[in-house]
Structure 1
Amino acid sequence: MFYPFMPGTYDRMAIPLSGIVQVLGLAGLLLVPIGIVWLIYELVNRRRRLGSLPPKDKSHWFAVCALAASLVVGAGVVLASIQTGPSLAVCVLILCVYGIWRAAPAVIQLKSGRHIGFNAAPLYLTIVPCVLATAQLTFLKTAVEVSRNRTIMGSAQFINAIEAYHAAYGRYPLSLESVHHDYDPPTVGVERYRYEPHGQSYNVFFEQLTWPIGTQEFVMYNPRDEHVMIVHNQDLLESTQEQVDRERSFHARAARDTGVPHWKYFWFD
């Protein structure tokens, strides 16, 4: 979950894996009510055994309900992984099917009454989703902020090189798009710094994973505080200059402050 926000070199699998765990953490809360009721049932059964009373054998119904809820959770995870690509979605789907296939014999064992002793499955159903969701809701926002600030600080060398070019040639570069990029962000989930000229100035920006799920965050530097992020390049191709300026004015108002001079960020969902 926190891997994309850690310091290190870019890992293209960090963001999809984090997204899968985030969806799993929230969707997994569907299993908690089943786990709690099942846990109470197991504790009652354990007490009956200690009292030399015949235990009830209805545990398999809780297991069936848990598997059904797991199908819903798995479907949510598969849908989340589709945003990255169909290949990852297929792999996640195969993993979900394999997990349910492996769990089926345990359900049959419960139904046959061959299971003896306390069943720890309801503990897992209760504790694991709660831990994931709590970590996500408590610490993920802070992780985003730490990652954003680290990546902003890591751009100093890149921005200094751009300003040195301007000092030497009297203008800013027309483009810095290239096969290899020599100024890498210091964050695992940030691929690269991007550059674009903007009027008499320029923008340096990067995209990072953020919270809440489904939101895109672009963090931008503009030395004149003229921050603009266009959503669709079609807007630039088919809109009049007046329409483009109006959209830029809207985006300038929508920019959020990072706390670092000349840096702001945008959210798109």
Structure 2
Amino acid sequence: MLKRNSIAWALMTTPSLWLIVFFVMPLMLMAVFSLRPDMHGGLFTLAWTPTLDHYSTAIEYGPLLWTSVQVAFAVAFFGTLLAYPVAYFLVFRARQRGPLYLTLLILPFWTSYLLRIISWKIILGSNGVINSLLIHVGLVDEPVRILLYSRLAVIVTLLYVWLPFVALPIYAALQRIDRSLLEAAAILGAPPWLTFLRVTFPLSLPGVIAGFFMVFIPTVGEYVSPLLVGGAKDSLYGNIIEVYFTDGNNWPLGSAMALIMLAGVLAMVAILTRVVNLKRFVE
């Protein structure tokens, strides 16, 4: 018994330390930096008086944060909408080829995240694949400018980036469904569409919600895709934070903005999880 407890503690110690060092401590440092009036005196100096001025400044970026939330919601919603048929096909139609198709689905993600974003910049550009095809078939006379450096380009690029990550939890949830339930529904005379609505979809809803949040939460603070394919006019909340931490050299304001974003996202997730009672689907 003592040996088993020792193994359990050993297994828990490493991830706990990792979480404390790379998650809890950075959050604590950001909370401390957000109270500093400026960065004068060095990174770890204690010769400063706490102030909340940066939080009042950060609140002025509330409309931009709301825009980022809307973009994240759109990406998560349409990503879930597109990923569900993919996961359903892999589980119920691909059969023995399902693992192969799943590997092909995540294969592009073995390359650099930055290279995949840049590839979409090339695809959506004025001389890119889409504009060249539209001009070749005669649908347009000149390149469509809205395809690049626009909010649409940001959403399309993020959809591509996150689609497999939405499909994976849905795929796992669909795989856990007891096939005897589907057979029972068919024996009782339920057509396939009714079986899907009354059995398959409700049982897979925890995976759908997990996939939605898996995309929604990190996309709120996204800054790489808006920077490369969105342009200056379509910067999101994460781009402003990145500027204050790099070019602006204003870590206190950037920290305050980041903490406000974190608190807002956690509040929205808490509200959504209360509205959608997951226990009703997993018990």
* To do: For structures 1, 2, calculate relative contact order in percent (Cα under 8 Å, 6 or more apart) and state which one comes out highest.
  => 2
* Entry that produces 22.7 once mean projected area of the Cα convex hull in nm² is calculated, selected from 1, 2 -> 2
* To do: Using distance in nm of label points 7 Å out along Cα→Cβ at positions 157 and 213, single out the structure from 1, 2 with the greatest value.
  => 1
* Structure (1, 2) behind the derived value -21500 of helix-only ellipticity at 222 nm (-39500 (n - 2.57) for each DSSP H run of 4 or more, over all residues; to 500) -> 2
* Asked: Rg and Dmax of the Cα atoms in Å, for residues 133-228 alone computed as 20.0, 58: which structure among 1, 2?
  -> 2
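Here, each number is a calculation from the coordinates, and none is a lab measurement. Because the structure is predicted, anything quoted here is derived from the model rather than measured. Cβ atoms are built from the backbone, for glycine too; each structure is taken alone.
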